[in-house]
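What follows is calculated from the coordinates using simple rules that are stated; it is not laboratory data. All values derive from a computational prediction rather than experimental measurement. Cβ atoms are built from the backbone, for glycine too; each structure is taken alone.
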Structure P
Amino acid sequence: MALFGNAHTIDTATAQQEYARLLGQGERVNAAYLLIRDTILLTDRRLLLVDKQGITGKKVEYHSIPYRSITHFAVETAGTLDLDAELKIWVSGTPMPIRKSFTKDVDIYEVQAILTQFVAK
């Protein structure tokens, strides 16, 4: 599931409203990131990846990853020459991690803290 480009933060209230049809009753968006046309949502129940496909982006694939399925994750901070931070998530039953790159404007420590809060349950 390779997505290109770097994610940047989007308003959680906007994401909550825009993706309300995908959320369960009482499910809350804790953080949201836009990656060109795709979106990464960290809710209080799961990681939700919104993958817009094709030239028009009308076809959309939604990947719902319950936090209990995440076996481990890693964050890599931005460096001097490499200005992007990276998140790698390993999901049970898959050998390769899901990789997402974030702009330097995203607090990768916040992403890590949210994941820690829910994966560690």
Structure Q
Amino acid sequence: MELSLTTRAVGEHTVLEVGGEVDVYTAPRLRERLVELVDGGARRVVVDLGRVDFLDSTGLGVLVGALKRLRAASGTFGLVCDKEPLLKIFRITALDQVFPIYPTVDAAVAANPSGSGA
């Protein structure tokens, strides 16, 4: 399955909408896009996994890397996910304790309003 990546702005937040499968074959594209965003000055990044059908350990590693990169740049990083199979992966790996995970983009944006740190 193909990977789709769409970026949009919601206030001062950059929302990266991800669709398809994030696996060993497609994760490098996701990593590249996240690095481009941060290197391009994005400091409030929300990754919307609402259209992701599959996420493997390589994809999780890319998300962890993006979180570290944004923290180093004094940015914020949040995930949007309401699909139980994906949420289960985050729980099993204890990454639900690492990532702020929100049910909607609006909730993620509201949790880190402009002008606040995270």
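If helix-only ellipticity at 222 nm (-39500 (n - 2.57) for each DSSP H run of 4 or more, over all residues; to 500) is computed to be -4500, which of P, Q is the source? Computing helix-only ellipticity at 222 nm (-39500 (n - 2.57) for each DSSP H run of 4 or more, over all residues; to 500) on every structure in P, Q gives -4500 only for P. When distance in nm of label points 7 Å out along Cα→Cβ at positions 41 and 65 is computed for each of P, Q, which one produces 2.5? The correct label is Q. One of P, Q was used to calculate distance in nm of label points 7 Å out along Cα→Cβ at positions 17 and 105, giving 2.0; which? Checking each candidate, the match is P.
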